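Undergrad: Each structure below appears as structure tokens.
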Structure P
Amino acid sequence: MLVISIQSQVVHGHVGNSAAAYAMQAEGVNVAAVPTTLLSNHPRYPSLRGRVLETELVADLLKGVEERGLVDEAAVLLTGYLGSPGNAAVIADFVERALTRNAKLVYLCDPVIGDDGRVYVADGILDVVRHRLLPAANLTTPNQFELELLSGLTIADAQGLLAACAALAATGRIDV
């Protein structure tokens, strides 16, 4: 099985492709890891080095994924931290092309937006996630803050959780 994983990469710590690729490979899954960032560590640390990759570079890497036929071979497409509004747009374009090209592809959208009541992505990313990526997704893995933000509902108990999940499912192909 092949997974195309489009996420951040960090030198120190275990987030994005720096966590996901190893875990999948340890289970025998082939991973085409496409970075959206190259950072020293998770942004929660007091200092951060590295940068969000340029949109042109991310688009070029995704074009290479297509040229190698990886979209046809893949079983799963995963998106996580997008880095910039430009990256979000070219990744959304790629997701749309990939799902059209490979009808069996399962798309998992991890809507990395923020946590602990704080949005930590650039302006414009939330709109791409909300209006383009989530409606295309088969699966999504928001944390509580992201689920509340995307559904517009507050989650205080199991009923609230179910209502928020149902609201999110109403946006597209996601099943609750």
Structure Q
Amino acid sequence: MTYESLMIANQTITKIEVKGKEYAEVNQRIRVFRMLYPNGSIETNIESLEKGICVMSAVVKDDFGSVIGVGHAYEKEDSSFINKTSYIENCETSAVGRALGMCGIGIDTSVASADEVLNAIKQQEEMSLISDAQYNTLMKCIPNHNQTVENVCNFFKVKDLRELTVKHFMILMNKIGEQ
């Protein structure tokens, strides 16, 4: 395979825009890999799986079995909505996307795939502090569900409700919805 054929194949990748940059999704990278290496292989391995944390590796081989790319990924169970049920699968997809990126597939702007970037953005948003509107919602909901602000703060190990993260807010809203 030549650099020119890689560039031509990369032009067939449909990308999505995230925060003003274009990123290739992993399924697009896999499609191009199969186009370039119809007899190649993508092998994944769980390097570590304990305490809700998965570390995965992916090895990409050409048609002759030579390693042309390696990637790794780390995912934590419950770190995002998708990871509540599929953190191992999500980790595998990320590792494959990174390994294909190391082969030059779908990396016009970044080795990271669209899936990785979107997941990172979501995790950052979940770790930001609650907004005034979310604070006001909690101040109304907590007493209506036989709770106190002090109990909620103690549960999340914060001194004030304004120290809660968006993820904490979502957990509380889910618990309130279950009652």
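What follows draws every value from the coordinates through simple rules; no lab data is involved. Since the structure is predicted, the reported quantities are computational estimates derived from the model, not experimental observations.
Undergrad: I have -15000 for helix-only ellipticity at 222 nm (-39500 (n - 2.57) for each DSSP H run of 4 or more, over all residues; to 500), calculated from one of the structures P, Q. Which structure is it?
TA: Q
Undergrad: Here mean projected area of the Cα convex hull in nm² has been calculated and equals 12.4, so which of P, Q was it run on?
TA: Q
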